[in-house]
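**Student:** Structures for review follow.
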Structure P
Amino acid sequence: MGNKVALITGAAGGIGSAVSLKLAEQGYDLVLNYCHSEQAAQLLKDRIESEHQVRCMVFQADVSKENEVDAMVTAAEEQFGGVDILINNAAIDLPNLFHLKTAEEFRRVLDVNVVGAYNCAKRVYRHMKEQEYGRIVNIASTNGINTYYPMCFDYDASKAALISLTHNLSVQFAPYVTVNAIAPGFIGTEKELEGYDEEFLRQETEKILLKRYGKPEEVAALTAFLISDEASYINNTVIRIDGGQTGSC
């Protein structure tokens, strides 16, 4: 039997890239999904193939669109035999003032962050059930639990919905497939730090018991553990990885 195949959505940057590199290091074959970041995805694929003896394919798809998800998973089935592990990481955030935010923006955030995860899970369902094995990890956020920021209330709502989706999927996929969510706090990706001044970052760090932001590699390590055999009895769970975050934005 060959390597297990992992599909990582939104794989081209930040947490997605760190997860992809970690799983490659551990010997998983990879399907790297991206929507717009073609160059970054290709560079990631090249790095993985140069450093690790795993198969790796890149596929462009907007996860909010069923037909594009179907084409992506079909390609994975044809080349690798199927998707054994799904990491729902793709997400967007369109921060704006409350009175300026539009319903169209709200719908777009929900479409990618929630409907996208549903589309991917639904498409891999049959393969996982037939082989009586699978792992799904949804990358949620403490924004969906107890961290609130009115500039991105649609993002916060989407992450709360993703946590709810996690619980329902765990029931649907039982008993052979585990479905869990990870809720990162303030993770120091380039995207996360972009546009913030030093004073804001200092204030946010003060709300964290460990007095620092997290690293994408730390989220990747937790993801790798949750899909491992050692975590086979962890299911229907949301795990915070936030350094002990004590306050909201």
Structure Q
Amino acid sequence: MAYDLDPRRQRELTRLVEKLGLSEGQRVQWQLLDQALSDISASPGYNNQQLEFLGDAVLRLAAAEFLREAHPQMAVGEMAAVRSQLVSDRTLAALAARYGLEQYLWLSASASSDKAGHASRLADAFEAVLGALYLSTQDFQLIRPWLDLHFEQLTQQIQQDPARHNYKAALQELTQAHHKQLPAYRVTEISQRHGDPERFQAEVWYQEQVWGQGKGPSIKQAEHVAARAAYDPLKALLGKLGSKGSLK
């Protein structure tokens, strides 16, 4: 059953669907897509919050499936680090901007003038669109044909620039899933020489144990190296213990 949209709104959404490389007849549920692009600031009762919630899960699963299928040789720790970049708000906001999502998004006047929240709203709307497309067919047929192209491009960029691997985010996700507890970083400045590639030393602690150490020219890079060292051994142990096991 077709959803009765205002003709102008229907034309807008049709243009968006075409930008995604989809055709109007590909079982898109227009009411869901319209709702996905309705911010809560514009309508407390008809907005995209639930679709955004669903879209977040859809996005993460789509990224995981893509990495497993397109890069089966990639280690699980690296997959987790790459995926954290693929699903980051920064990436989503950039993709939303690429498709001009802002021009289709219903916002209140005050939200429209809030420049500080601009990127966050775009990222949220992008996730909501994914939720709407998923519910339209109950699978990924309206999502992966175009989203995988971006995933592959971004994955290649990340692999060419190891500094973009976000092992800190991947490690945080791992430990939160286990015990709702975050790893802690302890950083020491071991050299006073500016530009020293090993100026800082970082340790990553979890449940009163050190799981990784790393050195780098900045605090951020030292923490990154430590998180990378900690990820695989900690994941292996937590996998054996299950979600309720303790390291002690």
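**Student:** Consider the structures P, Q: one of them gives 1.6 for distance in nm of label points 7 Å out along Cα→Cβ at positions 60 and 116 as calculated from the coordinates. Say which.
**Tutor:** Values: P: 1.6; Q: 2.8.
Answer for the origin of the read-out: P.
**Student:** So if we calculate distance in nm of label points 7 Å out along Cα→Cβ at positions 124 and 140 for every structure here (P, Q), which label has the highest result?
**Tutor:** Q
**Student:** A value of -14000 was derived for helix-only ellipticity at 222 nm (-39500 (n - 2.57) for each DSSP H run of 4 or more, over all residues; to 500); which structure in P, Q was it taken from?
**Tutor:** Working through the options, I get structure P.
**Student:** Could I ask something else about it? Can you say which of P, Q returns 39, 20, 17 when semi-axes √(5λ) of the Cα gyration tensor in Å is computed?
**Tutor:** Label of the source structure: Q.
**Student:** Please compute distance in nm of label points 7 Å out along Cα→Cβ at positions 20 and 228 for structures P, Q and give me the label with the greatest value.
**Tutor:** Going through P, Q one by one, distance in nm of label points 7 Å out along Cα→Cβ at positions 20 and 228 is largest in Q.
No lab work stands behind these numbers, since they all come straight from the coordinates. All values derive from a computational prediction rather than experimental measurement. Cβ atoms are built from the backbone, for glycine too; each structure is taken alone.
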